[in-house]
Structure P
Amino acid sequence: MLASLTEAPLDDPAFVYEPKYDGIRAIVDISGGRARLWSRLGNEKTAQFPEIASALEHWGRRMKRALILDGEIVALDANGSPTGFQSLQGRIHVHHPAATGNTALILFDLLKDGSTDLRDRPLTERRARLEKIVGKGTPVIRISRQVGGDGRALMKEATESGWEGLIAKHAASKYASGKRTPDWRKLKLHQQQEFVVGGWTEPRHTRSHFGALLLGIYEGRDLVYCGHTGTGFNEKELTRLMRLLTPLEVAAPPFRDRPKTNEKPHWTKPELIAQIRFTEWTADRRLRHPVYLGLRDDKRPKDVHREQVQPSGELVAQLDEIEKSKRDGLLLLPGGAQLKVTNLGKLFWPKLKLTKGDVFRYYAQVAPAILPVVADRPLVMKRFPNGVDAPPFYQHRAEKVPAFVRTQTVSVVEKRPQIIGGTIEALMYTTQLAAISQDPWFSRVQHPEFADFVALDLDPSDGVPFSRVLEVARWIRDELETLGAMGMPKTSGGRGLHIYLPLPPSTPYDAGLILCQIIAAIVTQKHPQHATVERAVAARGRRVYIDCLQNILGKTLAAAYSARASAYAGVSTPLTWAEVDEGVDREAFTIRTVPDRVRQTGDLWAALRQSKGVDLARIARHAGRAGKR
């Protein structure tokens, strides 16, 4: 019996509600001392799950009668809880697996009890018999959770925990073998938000007008492609949309990167906004199962951004509970993934009494600010598995990464898969690996050879106060203003300060490096007593070293809002130039204080992403004139 994807009330006494388990549907036949498992298509699954078959046979011998049952084979996480279908992938096409375990059978219906066919009996009667037979169950053989009459609390739990959804069943329903019926209803969880329409594709076969809408969101000044939808339209709406799309057609795509399409694309001015329902965002930032709901006219296209699930409160609460238990646990992420987290009580800053759990909680709170900073960028991990007082190690290559964490092979430096930032899954996973800081490339995976910005890294020699670092930053700011360029300052999270300069599109790394060297040379020529570009530490004296050498392909700096492994648990915190002028205490910005600061100031770093970039030609001319003087 199959469920229909249709609406159902959540508080109806005629219904019972169960979690929608994400596994393999199985009919179980226990007879003659043997148990066999069958898929919904009639394929035998017994050999693929011998641990379940063995448990069923042991359990069935106590019954002393034949049974036919309905249930779901699920994978189990480290805590023994059902997890996602992806965890079963390695078992689906393997017969007689060498390694077994980490699975269970969750039973939810009884079709035959001895010689009695129960399919014509109401679900309530079948369920009562099933509960009596299964009893408390075993770790391998279980009975589904079920609540009657009011599924609102269960739906709330499903939403908060990232389940696939619920199944609502008529309590009096008979079992209709092989049929899809509204007596059982799938209540899948969906997300909704608006998207900018950037084009359409040619229709296929008998479809009229267009095949699919091409959808995007804005990231700064760029329209970023998110996917396409060809469902949700009737003939009337297809006709109406075509009338609106045709006058907007343009020759070039409005998206930052031209998307690949199954059919010939037509591009439009990004003026229409569509409301879309979808199940989730994929790891590569695409929509899964998008459905068109209608057009909106109450928002400007430029204001359409990805609506991030605000993970802070729920994630922090989960982390608190796991750390309080003093055991490892499963962190349920907003998109439905489950991440095993370990050693949350381990002291990472022994003198400050700050734990690995504190790093997790910090990133959960500032995720809306830091995720856009590292989006689409390869990450280099500097891992501190034993805290900041023990030696760290670097990891570039992504190894044995969960399927829900985005990775991509980046070949411009060395062909290797790397973790790509920008998702809560990647942020939490790298934190689990004890990568205290988020260290992204200056370029994105779409165009790794082009830098989006460059940075001047102000590194004071021993004994140089932070006030002198701020003074050098002000001199750099003054030179940038002369050049008509903007710079964004942030603390390094350690002893120094970073000043980032946005670059125009398609700027090679070498050009950005030369830009930084020009500015550093101008400042050090004017202030040789306090600033230097001398690489040798012994030759710097009590000066601030202006380091330009991080602006090389594959090099990294700690991102804005990144935690740092400094003695005071600092955070690389964006500043306003007014704060640089007035003077700040670098040690005031820590993983304890920055979440409140971000809530108060908003995302100061957004201005860098939204800038069109410095005028490199103007700076080159200025440098040429300066060289002649």
Structure Q
Amino acid sequence: MKEFLPFIIVGTVTGSLYGLAGLGLVLTYRTSGVFNFAHGALAAASAYGFYTLHFNMHLPWPVALLIAVGVFGGVGGVLLERLSRGLTGVRTATIIVATIGLLLFLQGFLYWRYGLARRNFPDFLPTKTAFTVLEVTVSWAQIINVAVGTASFVALFLFLRRTRLGVSMRAVVSAPDLLGLAGTSPVRIRVISWVIGCSFAALTGILISPTLVGIDAILLTALVVQAFGAVAIGRFQSLPLTYLGGIAIGILAAVAQKQFLKPPLNGISSVTPFLVLIAVLLITPARKLPVGVGRLAGTARRGLRLPPAVSAGAALAAVVGLVALPQLVGNRLPIYGSALAFVVLFLSLSFLTQVSGQISLAHSAFLAIGAVTMSHLTVESYGATGSGNLGKVAGTGIPWAVALLGAGAVTALVGAVLALPAMRTTGVYLALVTFGFGLLMDNVLSPSGLMFGGTSQAGRRVLRPDFGPFHPGSDKSVYYAILAVVLICCAVLSALRRARLGRYLRGMADSPTALTTLGLGVNTTRLIVFSVSAFFAGIAGALFATQTSPVTAFSFNVTNSLLYLTILIVAATVAGFVTSAFVAAALLVVVPAYLSSITFEVQSMLFGLAALLAAVVSDGRVDWGSIAARFRSRLASAATASEERRAHGPVTARVEGAEA
């Protein structure tokens, strides 16, 4: 017991802060129905604000704390309430993308303002020893952290139970209309809830920062995201269970850090909250989880549709342009090869999200599995020279096309396993489960020898296609091989979307109950769509590895899945199924390559703003067909007026001259 005591104490302190952040999440989700993925980014922004006020401007820490919490809690709460109110009735995927967009914007802004390097965040609370337990010292800072978390929980619990305003907050969830008839504004109640929730996030970010070696935006965001597990223990509605769950998760993660010291198991402590989250969501009946404001549906139909002849002509012109592209871009051709690989990824994600209404934040993991499988199937061994560089790499003899299908098949099996939670969870809960799976891949499986841990620092190599007209030494040859696969994938997925399976998926997105009454298995349909989506995501990973070989784990970070979904929703706002995949790939790969003068942090801010804008205008709330019709009508009216002026202008001039 004595050897575990230091970890239990540290886990209790950090777990108390996880519980504090979780309280804010539960409160805002209960009152607005919007689960805030940007909760950790708000905590990071508040921590940087406190850093500026206290360490740079030398304000006393209590004053800096009050200002940072007040600004980010008050202003952030008001803005987020307005955003959540504008998202009522849209798809769950759109709501998730809106909060992810805010996350990307805040992270980009913090990097732009403070730089990419980690900053030392000294202790501002007293660190002197308060008492000793079995030769383990407990500092005053640790006691204060636990006391703040406990006091915040007790105060919020009593506030919701004993005050009229607190009772109104509880009532706004189930009967907002009746609350309005009673003379209490539901909007005002939600604003107060968001202010309290954001204040808890801000306080968590400030208190947890001194426990880190150094702070940066992504690290702080990821750390506060650990509160998701505490929220799951509280079933997204119970404040006592959420706070106690945060402490339990903190202790479990700290003990796991002691027990698992060697890679790849040393990453288990980082994913402990999400392992708990997945377990809770799998054993909790869906009826016992609160329902958010989002609706489960596929893509909203747009009013603007091109005639078939025009669409066919545009598709043919696009194919001709892609074939002629190597003659136009010169040495930038590998960029376009990588973009084509991501076209397949976005098609697979769109087939899952835009057609069937399911949500996945694990497609970066699917991409990694496809790339690694392609490496295993095409490369037999890694020859390291004495200088540490890779020597000659032997091939397995498996044809490149067969290995490509094998990469898709292996990834499809993993997708089928991930479909099991999809049979029990939907909406934001499915998003959280898939994100947890991505974290498990990123922190535990990816460093293992099965994936990237058993290779040299150069990463996994993949042999290029070497058959028929395709030669591995030519970038053009590789580009055309990838292009051929991409065109086949576009045709296959478009055909599946129009076939009976596509109709089943759209029916499942709009009304799973109606699909069941027709004798069709919803669970079987979900299993199929996850497997199909994962298959093509694995193909995309194999194509990406073929183009950029060697590949490392850095290319498949779990946070990329958030970016993929965000960019896809932005592109799908103005484009169709296939076109949106090409637009998304261009936004992700091609545009940043040409705008190299625009830094990473500015790009993150732009992507975040684009996601927020797309959430506002998506899901049919902007009738693009009517806008186009009005635009054409104005053009026609202007042309008619111009013709009339040309026809009657000289006559008018003669009449005016005669009168003169």
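Have a look at P, Q and say which one yields -22500 for helix-only ellipticity at 222 nm (-39500 (n - 2.57) for each DSSP H run of 4 or more, over all residues; to 500), as calculated. Considering all the candidates, the number was obtained from Q.
Out of P, Q, which has the highest value for Kirkwood radius over Cα pairs in Å, for residues 400-599 alone? Looking at the calculated values, the largest one is Q.
With relative contact order in percent (Cα under 8 Å, 6 or more apart) as the yardstick, tell me which of P, Q scores highest.
On the way: P: 10; Q: 22.
Evaluating relative contact order in percent (Cα under 8 Å, 6 or more apart) on every structure, the highest lands on Q.
Here log10 I(q)/I(0) by the Debye sum over Cα atoms at q = 0.06 Å⁻¹ was derived from just one of the structures P, Q, and that gives -0.38; the source is Q. A value of 1, 7, 14, 16, 15, 11, 8, 8, 7, 6, 4, 2, 1, 0, 0 was derived for P(r) over Cα pairs in 5 Å bins from 0, in percent, for residues 192-375 alone; which structure in P, Q was it taken from? The value was obtained from structure P.
Only the coordinates and a few stated rules stand behind these numbers; no lab work does. Note that the structure is a prediction, hence the values are computed from the model and not measured.
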